[in-house]
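Undergrad: Next up: some structures, all given as structure tokens.
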Structure P
Amino acid sequence: MKSKIPSVLTIAGSDSGGGAGIEADLKTFASIGVHGLVALTAVTAQNTTGVIGVHEIPPEMVRLQIEAVVNDIGVDFAKTGMLSSSAIIKEVAESIKRFGLKVVVDPVMVAKSGAPLLRSEAVHSLKEELIPLAEVVTPNLDEAEVLTGMKIHTVEDSISAGKQILNLGPRAVVVKGGHLKGDAVDVLCLNDGSVKEFRSPRVDSLTTHGTGCTFSSAIAAYLALGLSVEDAVKEAKNFVLNAILYGLKIGKGVGPVEPISNLKIDAERYRVLVRMQDALSILESSESLTQLVPECQINLVMALPYPYARNAEAVCGVPGRITNVGGRLRASSCPTFGASKHVASVVITLMQYDPTMRSAMNIRYSEDIISACKKLGWTVGYYDRTKEPPEVKEKEGATIPWGVKEAIKSAGRVPDVIYHTGDLGKEPMVILIGKDPVEVVMRALKLSKSLYSN
């Protein structure tokens, strides 16, 4: 029996800048793994700085689009976005009732730039005809204030507003707290009387255009996949956080979020793992690298590309490191993200200066090794751990970034090799650097041949 991919319908407007509306919805659907359907309600001329013009689709054409996809493909879940007039709201509400659609209502009223996207006289239709049909309603603070007539300044206010909107008839209301002071707190009010709070650190970003569209479409997609409302909201919040973190810095105004960042990260993680496995195969097949092993053993790492390499969790390394077993190097375990701390810190710091330098491997230090590196024509950078400033020593995890920056200064650019000669209780170390782990391992083989072939 052929399995059916869930189909989710977005009933919303188009954004010519590609950041919000159906453009954001369809990218979100694809990223989460559902098939996206469209009933277009308006065409907007807009970019990152504002909305220049709006052309509404005739209400009967909106209805025909919904009918077309329902009668052929079927709709597992729907979401509404920009419904700019009472006539369109009435037509959409009638279609929801006629076809028994389960729907997430995003009560879009104003664009990120401040341009109105809902006529003032249509608010009554939104409250009386559409919201009562919703499984979930997702107002931001401004929209919640319009729907309730109250001012919202605190999380407690958000809860009160959510309960008021719940009285209109939906099963659940999420009052988004992105504009509250402090942490971003979204409040979920359910019709069983329960209230859930979803907190996350505030992200200061100029790439937030399309946040609301992405959030509501993510909820609809997760509900179509069978998640509970609470779990769908939780997953959608995490999804949007990534979309904001890796938003696109384009245009002259507020850039768009990037809903497919999750897909991109997964694809890059796979590429890194494959490249690490290739490098380890070469390394383990060689008999000439064991003399490069330091007392602390070897680790080989590769980071995700910019902008995804934010910390050590974005760097793939070898748990338990790489050791000498019977005259050959052996990885203690399969490569895993987050498995390295020190060598990962080297790469994360290097990428701030050259994003292409995503891989590194530590080997033992000796004067002969440094001399051989220089004879091979490699750029060598050095830092003196004994000159580490006290404020750096006192800060956990600050030594390696400081040392790498000092080594870059000494070399005049991002070097091929970084080394230090140790400090009290600290083993001297050499770091080989490259664009990927295969290049780094090949560099180690070339170094070993230069040192020990005679």
Structure Q
Amino acid sequence: MTIFDRQGVELTGASLRAAELFDLGCSRFARFCGDPLEPFREALVEAPEFGMALVAKAWIYVMSTEPQATAAARRMVDDLDEMSLGPRETSHLQALKLAAGTEWTAAARALDLHGAEYPCDLIGLMAGHQVDFLTANARNLRDRIARALPAWEGVAGKSHLLGMLAFGLEEMGDYRRAEAAGMKALEADPDDSWAHHAVAHVLEMQGRAAEGRDFILRRRAHWAQPENFLKVHNWWHLALCHLELGELDTALALYDDEVRGEPTTVAQNLVDASALLWRIQLLGGDPGERWDELADTWTQHADGKCYPFNDVHAALAYIGAGRRSDATDLVKIAHEGSPDHEMNRWMRETGEPLIDGFLHFDRGEFPAAIEPLMRARQIANSFGGSHAQRDVIDWTLIEAAIRGKNLPIARALVQERLALRPDSRVNIAFARRAGLRTH
């Protein structure tokens, strides 16, 4: 008997019960709420030759961008090589091998081809969307979903595509359509945390801080569940709203109570913690010993090999904790590796100038910080993260220009920000310190 998933795509090696468990795992994965791995594990117990269940597990592990999880994903890839797979699973395996080798751009291209053949493969679209995020490929964040969406008329789970499309539109600066797509997704499924997060990004990028604060808090019941993978990230978004509103103490309290309120070691959560604490410090707050705890936690993930975007955020924590040599060691590791490996290139071409700039800034060498930060600030398609996450670079660069008395650079960068977010209190404060008149 041929068995299909909820989207009507064939599942090789599945039983009916295993297919039900697979669909549950996919739903949790798409919502970023609940443990998706548990049903995939149970599906493999029910049907040991169920390739897509292992494929889904491997994607979740590899997209963690954590060294130990990546090693586990490689073992799953080896197991998949020994299984009897159908064409869908074989196509996934080709992309997984590239991702497990941290060749993210090649993995994204493989998933482009996979999506053309299997436009209703939810796991394929989710994996591709996350890989596009990891590579900061804003265009493909939008276009991957746009290519598949026409095939989803009447297909279960279509709202998840609207949430992904919303984030892609936001990263491409199409804020009106992004917000509309995100809200439509939330109307269909209020617990879609990715769609919620896409709307939060729109409000952040448009400088609508009070609206963002109210939107995030109003929907707290839908994203702050204990097993919500984006919970900490949404608290981070709320903290950014408070920073924009000039409420530094509230943002620091959110760091203590929510962002680091639980001893999480998830790399994504550590990225948020580093970025928030660095912003707070730039605005005159005192992180104190918080840097020490964060730096200690980063040591289990920052290896200079797996994902440089993480390593740069680890470097922020190391610098904040006074462990500058740990930050420079991350760059040395990349230089010791093969120049042909994508992650080594990312670290050498983008991570290294960023870390150099942050180190100069920390030492008070503000003029020297400007050049490497200017060189590395335009990193779309060659690094990772979202516009909101990478904004910490521009914050630091403007501070370096102001403190280093390079007012032409400071004013140019502030004018750039004011053109997009004229009512931002942070931008207005930058403008005044740079000697610009504001409304």
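None of the figures in this text is laboratory data; all of them are computed from the coordinates on show. Note that the coordinates shown come from a computational prediction; the quantities given were computed from them, not determined experimentally. Cβ atoms are built from the backbone, for glycine too; each structure is taken alone.
Undergrad: Can you tell which of P, Q yields 5.4 when distance in nm of label points 7 Å out along Cα→Cβ at positions 166 and 350 is derived from it?
TA: Going through each structure in turn, the value belongs to P.
Undergrad: Still on this model: Could you figure out which one of P, Q the value 4.2 for distance in nm of label points 7 Å out along Cα→Cβ at positions 206 and 382 was computed from?
TA: P
Undergrad: Which structure, out of P, Q, was helix-only ellipticity at 222 nm (-39500 (n - 2.57) for each DSSP H run of 4 or more, over all residues; to 500) calculated from, if the result is -21000?
TA: Label of the originating structure: Q.
Undergrad: Further, regarding this structure: If Rg and Dmax of the Cα atoms in Å is calculated from each of P, Q, which structure is the one that comes out at 21.7, 73?
TA: Q
Undergrad: Ranked by FRET efficiency 1/(1 + (r/R0)^6) of positions 14 and 222 (r between Cβ atoms, R0 = 30 Å, to 0.05), which of P, Q sits at the highest value? Let's see the in-between values first.
TA: Values: P: 0.80; Q: 0.45.
Looking at the calculated values, the largest one is P.
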